[in-house]
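Enquirer: Dropping the structures in below, format is structure tokens.
Nothing in this text is a laboratory measurement; each read-out follows from the coordinates by a stated rule. As the structure is a prediction and not an experimental result, all values here were calculated from the model. Cβ atoms are built from the backbone, for glycine too; each structure is taken alone.
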Structure P
Amino acid sequence: MRSMSAMNLRLRLATVLALVLMAFPARAQDVILKKLTVEANDFYRQAKYADAVRVQQDALKVAEKTYGQSHREVATALSNLAEYQRAKGNYTEAESLLKQSLAMDQKLLGYEHPDVAVDLNNLALLYDNLGRYPDAEKLYQQALTIDEKAMGTNNLGVATDLNNLAGVYRAQGKLAKAEPLYQRALAICEKSPAQNGTATATTLNNLGALAAAQGKNAEAEKLLNRALDIWRKNVRPDHPSLAATWRALGSVQTALRAYPTAEASYSQALAITEKGRVVNKQLLAKDLSNLGLVLYLEKKYAAAESSLKRALDLDEANYGKEHLTVASSLNNLAEVYRVQGKYAQAEPLYRQAMLIDEKLLGPDHVDVGTDLNNLGALYFSENRPADAVPLLKRALAIKEAALGPNSPQLLQVIDNYTVVLHALGRTSEAAPLESRAKALRAWTVTP
């Protein structure tokens with residue numbers, strides 16, 4: 001499952017039809033711009049990303065015609081269009097737009113303005129989503145420095161920056177660096193008279209995720225239950241933030257192997273999403289996927305298959321056929337097919353997922369390593385160990401390069417590779433891998 005990060009979008013409220021961009025007075029053009037912006041944002045909130053892109057492109061044209069090529073409204077329109085392109089899966093286009101917005105604001109406002117920090121955060125989130133963590137980390141740090149200077153060290157905006165930077169540390173496994181930032185953010189939120197508890201609940205959510213990453217799942221469950229209590233006191237029963245915390249709880253309970261409890265938590269999240277005032281089909285797919293995965297762990301394969309099929313259909317409708325989220329959904333459904341012995345149905349899904357990841361992330365990305373591992377496991381299940389060997393060998397090389405030679409995330413590939421080599425009678429090659437896996441496990445549990 002892929003985690004979500006908060007993003008400070010500069011979406012302005014407004015809406016309308018894409019009318020002819022010509023001889024309107026500036027005031028009329030400004031009204032059109034605001035209406036188009038609202039319309040695009042409404043499509044975005046409904047996960048209609050292609051429509052959001054189309055309308056926001058019209059908004060950008062109006063902004064440029066009304067204010068010229070270098071203006072704050074143009075920078076805002078660029079930033080909003082970038083987010084819609086990101087959501088649609090057009091990452092290269094999103095990066096280009098965000099860089100244009102950032103450069104424009106730096107020129108118009110100076111390098112230390114809070115809106116420049118917003119631009120830096122937006123670009124950092126894109127890199128974060130793409131797994132370009134060092135790039136994201138650098139930009140989050142710049143945004144934090146700007147906001148601390150502009151707003152003071154105890155501002156809620158600074159707490160958001162701390163959460164973002166801590167999140168990218170967590171994604172890189174730099175857990176010791178992440179924890180004090182989350183704790184500092186929590187202290188700011190709890191002391192701030194400007195917040196109503198929601199910022200505190202968000203930070204507790206993040207601390208819960210960190211505790212889970214540290215293997216402290218019981219502590220994580222307590223933190224998330226604290227967050228849940230705060231949400232219940234401050235938001236309506238069908239609020240998306242409640243659903244987000246139920247999701248996080250489900251993940252922790254899954255790690256604790258409390259699968260029936262996790263199923264109940266994921267079901268709560270799904271029920272909230274399905275009953276939303278505007279159904280977010282993106283989150284609906286995520287909830288169906290989460291529920292399907294825990295049903296898979298409970299060996300309720302028919303129910304898991306049904307849930308994951310719905311999730312895949314929604315993801316393809318939301319994002320198109322070539323998107324990272326679609327690749328994850330393909331992998332999940334393929335695994336359910338594999339464990340049921342439906343190998344002919346599983347293989348094309350695994351291959352499709354790998355092609356998407358290779359195209360969007362590059363052939364040496366860690367997610368491609370995961371795809372190769374999955375396909376190798378399928379081949380072994382089909383009694384094709386010789387076909388599995390080159391896939392697992394490449395998977396291990398990719399993950400070693402991306403994560404380092406001592407990452408616990410290498411264990412699954414090493415274990416699979418070892419089993420396949422033994423099946424082929426290549427015990428001399430398997431032996432050093434077994435020793436390495438043993439050392440990695442010992443290193444992982446060392447205090």
Structure Q
Amino acid sequence: MKSLNRREFMKFAALGTSAAALAACAMPTTAPGAAPAAGSTAASGGATAGGGQLEIFSWWTSGGEVEALNALYEIYSAQFPDVEIVNAALTGGAGQGGNMKALLETRMQGGQPPDSFQVHLGRELIDSHVVPGRMEDLSFLYEEEGLNDVFPKDLIAIASYDGKPYSVPVNIHRSNVLWYRPSKLEAAGVAAVPTTWDEFFEAAEALKAADIPALAVAENEPNFSGHVFENILITQLDQAGYLGLFDGTTSWEDERVTRSLEILNQAYDYANQDYLSTSWGDINDRFVADDGPAMMIMGDWTHGVLLSKAFSDYRWAPAPDTAGMFMVLSDSFGLPKNAPDRDNAVNFLRVCGSREGQDAFNPIKGSIPARTDPDLSKYDEYLLSAMEDFKSNTLLPSIQHGAAVKQSFVLDYAIAINNLATNRDVAAAQAMLVQAAGDAEFGA
């Protein structure tokens with residue numbers, strides 16, 4: 001069948017008929033500032049700030065993430081040195097950013113929002129906070145900063161509700177990346193990185209014989225395996241079948257879903273043995289260790305994490321059987337109503353949407369810019385290749401990261417896949433997915 005191009009994918013995600021759209025608190029810490037920069041143009045329109053604070057929620061606490069966020073803070077502090085940045089970041093929980101989202105929900109419902117917060121672009125924000133009336137329309141900011149001219153029109157549509165944008169995307173991430181260590185494959189006599197699941201299991205047997213875990217997994221709480229599973233689903237279901245999972249035209253009882261669960265269940269046999277006690281936050285340290293796994297299926301923020309560790313024994317490829325596919329998600333920031341330091345928050349959004357901000361943030365984060373006018377000289381081999389793939393590949397919305405479904409289903413989905421990781425019972429996990437789809441009223 002005909003593949004979705006970027007425009008068609010964006011329309012699918014924005015409509016929300018079968019998907020949500022493209023997809024922080026511990027004791028807050030004050031982010032390091034920077035000396036004022038002469039001639040900075042990151043925040044251009046109507047930027048005024050006279051002190052106070054800027055409290056930002058996120059779940060960015062890992063290497064690469066922290067440094068990328070600090071790059072935005074440094075640009076902001078150069079322009080607004082009298083503003084104290086309160087970096088309120090919290091990791092962990094069920095689903096991506098689960099603990100942060102739970103605390104954010106409490107704050108938002110209680111009328112005590114932070115000034116801004118990280119959120120996956122589109123319905124994750126819209127269903128949780130825009131529809132209930134908790135967010136400001138950002139049409140004024142898009143006009144003042146010229147964002148309507150530098151963001152793809154269809155990306156703006158995903159950020160919008162009733163034709164009005166409610167968040168500023170800072171990046172585009174790819175979910176379906178296989179990160180691998182050439183030295184590990186070589187040590188096991190594996191001549192080439194596997195491109196299919198059949199090849200993966202052949203390589204995994206060779207690695208097992210060499211006493212090397214084939215796959216990095218971190219499933220001490222529901223989260224990580226949900227990411228891996230979405231990148232198996234797209235190999236067993238065709239494009240229409242995958243998208244049909246979210247509008248009721250494909251049943252979660254489908255035998256292709258069963259086969260996907262069986263592949264993941266088999267892959268656990270070749271994972272690091274302590275995967276049920278390993279956290280997502282610790283898996284990258286395991287991956288780079290001398291006795292670490294040979295491969296990991298994870299989004300391209302992994303590139304930023306590994307760069308932050310000055311680690312070089314790694315390469316990348318599409319996850320098995322996903323060549324020509326690009327599983328999409330995007331991070332963004334919005335403006336809560338009654339933000340205590342509204343002017344400061346607006347100026348932070350100006351930085352997030354600026355060319356300077358995105359070119360500072362994305363090369364460190366391991367993502368590509370949402371803007372169409374980046375300075376390509378700032379991006380490395382992996383990121384330039386991701387930009388090209390984003391233009392040409394079939395785009396599919398991520399489940400685990402809020403691009404395909406609403407937040408309530410993301411949580412139920414992650415719990416079902418965690419049940420598989422824990423109990424190794426395919427039928428029980430599939431029954432939980434069927435129940436979750438029913439509760440989400442897909443196709444209703």
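Enquirer: Matching task: 15.1, 47 is the computed value of Rg and Dmax of the Cα atoms in Å, for residues 282-425 alone. Pick the structure from P, Q.
Expert: So the calculation was done on P.
Enquirer: Consider the structures P, Q: one of them gives 15 for percent of Cα pairs over 44 Å apart as calculated from the coordinates. Say which.
Expert: Corresponding structure: P.
Enquirer: Let me ask another. For distance in nm of label points 7 Å out along Cα→Cβ at positions 250 and 386, which structure out of P, Q has the highest calculated value?
Expert: Largest value of distance in nm of label points 7 Å out along Cα→Cβ at positions 250 and 386: P.
Enquirer: While we're looking at this one, here's another question. One of P, Q was used to calculate helix-only ellipticity at 222 nm (-39500 (n - 2.57) for each DSSP H run of 4 or more, over all residues; to 500), giving -12500; which?
Expert: Q
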